[in-house]
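Q: Each structure below appears as structure tokens.
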Structure 1
Amino acid sequence: MVVLIVVLVIVVVLVIGGVLAYNGLVRRRNRTQEAWSEIDVELRRRHDLIPNLVESVRGYAAHERETFEAVTAARAGAITAGASGDPAKVGPAENLLTQSLRSLFAVAENYPQLRAVESFLQLQEQLTATEDKLEYARRYYNTSARDYNISLQTFPRSLLAGALHLSSVAFFEAGEDERAVPAVDFGSPVATAGPPSPPPAG
């Protein structure tokens, strides 16, 4: 009788432990998916701003066709990568887009009369705000992804993760030299947006 009770207690403990481990994995996976959706929102906003930015600069530098084509192609590549939902693909595509935007703003710096174009200045300000939010979302996502991956790799959750075919997620990477927001000088010191502090992965 005692043996039976001990066995039942062990079974109950194992079941409860399995349920808690499973629920923990699900919570972390959902947080990671939610964090990625925040990145996706900001990337879409960024992509929506770019055509208007290109047209604003084109009005003053129509001969810079190569730059405009590079930005347009990079934007298309970023949108395609974004559709995959794979951070390992989205990161490089967005980094390429950032580089092309820098070229666009470098062209804009040669046309100080753009400072009088309110729509261009507003677009630049919106892009800067979007880049700030994107950096914030990126850090939040990477924190969530780290916690989720650790949960998958630690015992005994690793056994449960294997049985349920749960796999780790990729981090959303950005090159160190590509994290600064493209900025136009117009005679004042170039201001780049510093990354805000990320929230806890909660």
Structure 2
Amino acid sequence: MSAERDPVAGRVAVAADAAAITETLALAFYADPVWSWAFSDSAGRLEHYRAVWRLIVESAIEGGHAWLTPGAGAAALWIPPGRPELRPEDAATMRPRLEELLGAGAERVLDTMERFDAAHPQEPPHYYLSLLGTHPDRRGRGEGMGLLAESLARIDAEGAAAYLESSNPANEARYERHGFETRGAFELGEDGPDVMRMWREPR
């Protein structure tokens, strides 16, 4: 029997939503093939996700392009054209923050982030889906993909393209159903997983 699907009613996040969104994303990505490899300390991973991704969440909220469903069941962080993923003051503190949290393990995370940045297309202008996740308690109800569809409709209304990196092969077919096409992959270190680059033309 399939799970009952709730209607998706996404809204723009505000500053008071930051903690709930961060928690949803931390739990959603706990076993993600890419990010669990980068943050290899399984015991401390949730704490590390919370500390690092809270910065990305706050930046996306400030930019007006963070979305969530009721109860933060699902959340999507979009970075609009021409805007950085992190505020400059947060980007400047990322290395010392990671070194304090992870010690020698910080280098793997920093290298992963650098490879994401290097693979990111610069042109044409586009919206970047930084993170999209569903709380484990809400999986199977269509909230994540419903929220994606809602946000893509708004992006289409602007005539803009969209880009994402798929860190989990299980999600690639889902993204393709929403119009994304694979544009190659990049590697993460000698023993790291591959990451798919996916692009969606404006509609």
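Every read-out reported here was derived from the displayed coordinates using simple, explicitly stated rules and does not represent laboratory data. Keep in mind that this is a model prediction, so the values were computed, not measured. Cβ atoms are built from the backbone, for glycine too; each structure is taken alone.
Q: Figure out for me which of the structures 1, 2 the number -13000 belongs to, where helix-only ellipticity at 222 nm (-39500 (n - 2.57) for each DSSP H run of 4 or more, over all residues; to 500) was derived from the coordinates.
A: Source structure: 2.
Q: Determine which structure produced the value -0.58 for log10 I(q)/I(0) by the Debye sum over Cα atoms at q = 0.12 Å⁻¹, calculated from the coordinates; the candidates are 1, 2.
A: Only structure 2 yields this read-out.
Q: With relative contact order in percent (Cα under 8 Å, 6 or more apart) as the yardstick, tell me which of 1, 2 scores highest.
A: Greatest value across 1, 2: structure 1.
Q: Taking 4.9 as the value of distance in nm of label points 7 Å out along Cα→Cβ at positions 22 and 54 derived from one of the structures shown (1, 2), identify that structure.
A: Derived from the structure labelled 1.
Q: Work out which structure the value 1.4 belongs to, where distance in nm of label points 7 Å out along Cα→Cβ at positions 38 and 142 was derived from one of 1, 2.
A: 1
Q: Comparing mean count of other Cβ atoms within 10 Å over residues 70-77 across 1, 2, which is largest?
A: Between 1, 2, the highest calculated value is found for 2.
Q: Rank structures 1, 2 by volume of the Cα convex hull per residue in Å³, for residues 14-61 alone and report only the one at the top, that is, the highest.
A: Biggest value here belongs to 2.
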